[in-house]
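Chemist: Input: structures, listed below.
Just so it is clear, none of the values below were taken in a lab; they were calculated from the coordinates. Note that the coordinates shown come from a computational prediction; the quantities given were computed from them, not determined experimentally. Cβ atoms are built from the backbone, for glycine too; each structure is taken alone.
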Structure I
Amino acid sequence: METPEKQEKDILKLLPSPKRPPKLTARRIGIHTSTAGGPANAAERAYRLGCNAFQIFSSSPRQWKPYELASAQCAEMSRLRERYDLKPLAIHANYLVNLAGGNSEFHAKSIVAFRGEVERALALCAEFLVLHPGSFRGSSREEGLQRVALAIEQAVERLDLAAGNLRVLIENTAGSEFSLGGNFEQVAELLYLLAKFVPSGACIDTCHTHVAGYDIVSDEGLADTLDQLDRTVGLKNVYVWHCNDAKAARGSKLDRHQHIGKGSIGLKTFRRLLNDLRLAHAAFIAETPIDEPLDDLTNVSALKRLVGKAAERL
């Protein structure tokens with residue numbers, strides 16, 4: 001059986017040669033990229049996919065044991081990012097981290113794990129660290145929000161995120177029963193609490209927004225949703241958009257990502273977001289499934305085709 005590293009090298013061979021730089025859009029567009037074989041491979045792969053931004057996990061997303069980054073790995077990542085103009089780099093925090101939880105042992109492990117995420121993000125010179133705010137099961141939603149803020153304050157103690165140009169981004173969620181961040185107001189409240197001690201902002205996931213119940217499919221609905229987002233979080237504070245189509249229906253609360261244009265959201269919404277001048281500062285990063293080899297290339301290409309005048313007829 002092939003190792004993940006061997007599979008990754010085989011797939012890289014199928015992608016365009018880095019000697020022929022991909023044509024990039026005026027928007028920062030990327031995809032969540034595998035770090036198999038080391039983080040520098042993610043930068044190489046993102047470039048060959050035609051990205052000018054990307055997202056990674058800095059460690060296994062479903063294990064507590066952290067990945068130990070060597071200084072040489074960080075230096076090579078920085079070198080490739082500079083060479084290929086891959087900016088920003090977003091790191092997605094471990095899925096096990098739940099800073100809102102009431103279980104004291106699990107909460108303590110989450111704080112330690114999140115501190116490790118911050119330390120690795122700083123070492124890799126990432127611009128953003130994306131965090132799901134977690135589940136408040138066993139307490140109230142307000143208590144959960146307060147617990148997240150206090151946990152982040154504790155986790156970043158004596159770490160200078162501003163000096164490292166790192167910003168923590170709170171991601172909105174699909175709105176399941178005990179999850180925080182299922183509406184924009186909760187994201188905004190958490191950003192208010194975080195503003196005192198850590199650079200922060202928001203990451204808005206299109207699939208999560210849709211299945212949480214916001215209308216982002218109709219023209220009027222998307223306009224109203226963006227207005228709501230601006231009144232609460234502030235569009236200028238949304239630094240990353242996770243561009244994911246949805247397998248489930250609006251309001252279903254089911255977080256199931258689909259390929260761009262193949263789900264219940266559709267191409268038109270992504271076209272409007274990518275061409276909205278109010279969002280020009282943000283990066284648009286897909287987290288779409290890879291069901292077949294090169295699905296990631298297909299989804300990046302789909303997003304890039306939606307930018308500019310060529311996309312107006314869609």
Structure II
Amino acid sequence: MKSFKGRTAVITGAASGFGLEASRIAAREGMNVVMADVQQDALNRASAEIEGLGAKVLPFRLDVSKAAEVEAMAAATVQRFGVPHFVFNNAGVGAGGLIWEHTLKDWEWVIGVNLMGVAHGVRVFTPLMLEAAKKDPGYEGHITNTASMAGMVNMPNMGVYNVTKHAVVSLSETLYQDLSLVTEQIHCSVLCPYFVPTGIHQSERNRPSEMQDAGAKPTRSQLIAQAMSDKAIASGKVSAAQVAQYVFDAIAAERFYVFSHPHAIGVVQTRLEDVMQLRNPSDPFKDRPQVGQQLRDAIRAA
């Protein structure tokens with residue numbers, strides 16, 4: 001997609017982080033913006049800001065894990081602006097801890113948002129975009145799904161999060177291949193950010209009551225994961241605004257993989273070499289052994 005002006009973007013997780021920064025860019029590019037988020041108060045503030053930049057905005061409060069709500073957003077989008085040109089399936093939550101210590105509610109919540117939220121966006125919007133492409137040879141569309149570097153490597157003590165983000169990478173790669181079978185007018189990307197200050201480490205604040213375990217306390221491993229995540233994300237040097245610009249650059253270049261920290265791709269190569277050479281998984285902390293030791297000591301402490 002070479003031009004954005006006059007076109008429509010649908011962005012989930014739009015009230016903060018990558019979603020808000022992408023909304024700002026879309027507004028500056030002259031796009032209509034559908035801003036979706038689970039936080040009504042934050043969405044109100046964010047949508048007012050984007051309208052202040054001169055964009056036509058449709059704010060939509062939704063939980064992306066709920067299929068009916070995503071379908072309702074799509075219907076509202078088409079009614080207000082027509083079929084969108086850019087869909088950014090970006091909403092996500094974070095969770096850590098030893099993989100066997102996740103409760104059933106943990107699994108249901110994180111998979112519901114991180115994986116099914118993307119799946120619903122792809123399932124609902126792709127057919128609309130394909131139909132628009134059939135009707136209009138000039139139509140151009142792009143779908144970007146937010147995964148993570150945790151979708152490329154498997155760091156310890158990040159169980160359910162790793163699982164969902166690997167699934168999003170797989171979903172996105174399959175979407176790329178499937179779109180190539182049927183059209184040249186619609187493309188897609190997968191965003192794999194590393195540690196970027198976005199607020200995802202505070203995801204628990206948006207956890208629905210029905211997805212909470214009444215009276216359950218975090219385990220040692222979960223508290224450690226939270227502390228490490230807080231520190232790593234807060235100290236991130238690449239900003240959410242920079243990453244959002246990378247997303248738009250990838251759309252213009254029709255580039256599939258979008259990394260916030262290209263220098264970190266070496267750990268992906270090591271993982272793939274492990275597979276190719278039938279090696280056991282490498283120590284992800286081999287370049288920072290003190291960090292790995294600190295984690296092991298903390299987990300094993302009585």
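Chemist: Computing distance in nm of label points 7 Å out along Cα→Cβ at positions 90 and 274 for each of I, II, which one ends up highest?
Modeler: Working: I: 1.5; II: 3.1.
Structure II gives the largest value of distance in nm of label points 7 Å out along Cα→Cβ at positions 90 and 274 among I, II.
Chemist: Of structures I, II, which gives -15500 when helix-only ellipticity at 222 nm (-39500 (n - 2.57) for each DSSP H run of 4 or more, over all residues; to 500) is computed from the coordinates? Write out the running numbers ahead of the final one.
Modeler: Numbers: I: -12000; II: -15500.
Here the read-out was taken from II.
Chemist: State the single structure among I, II that was used to calculate distance in nm of label points 7 Å out along Cα→Cβ at positions 154 and 290, giving 2.9.
Modeler: Details: I: 3.6; II: 2.9.
The correct label is II.
Chemist: If FRET efficiency 1/(1 + (r/R0)^6) of positions 210 and 266 (r between Cβ atoms, R0 = 30 Å, to 0.05) is calculated from each of I, II, which structure is the one that comes out at 0.15? Intermediate results must be reported in sequence, preceding the final value.
Modeler: On the way: I: 1.00; II: 0.15.
Clearly, the read-out refers to II.
Chemist: For which of I, II does relative contact order in percent (Cα under 8 Å, 6 or more apart), calculated from the coordinates, equal 15? Don't skip to the end; give the middle numbers.
Modeler: Values: I: 15; II: 18.
Among I, II, the structure yielding 15 for relative contact order in percent (Cα under 8 Å, 6 or more apart) is I.
Chemist: For Rg/Rh (Cα atoms, Kirkwood Rh), which of the structures I, II scores highest? Walk me through the numbers before you get to the answer.
Modeler: Working: I: 0.95; II: 0.97.
When Rg/Rh (Cα atoms, Kirkwood Rh) is computed for each of I, II, structure II gives the biggest number.
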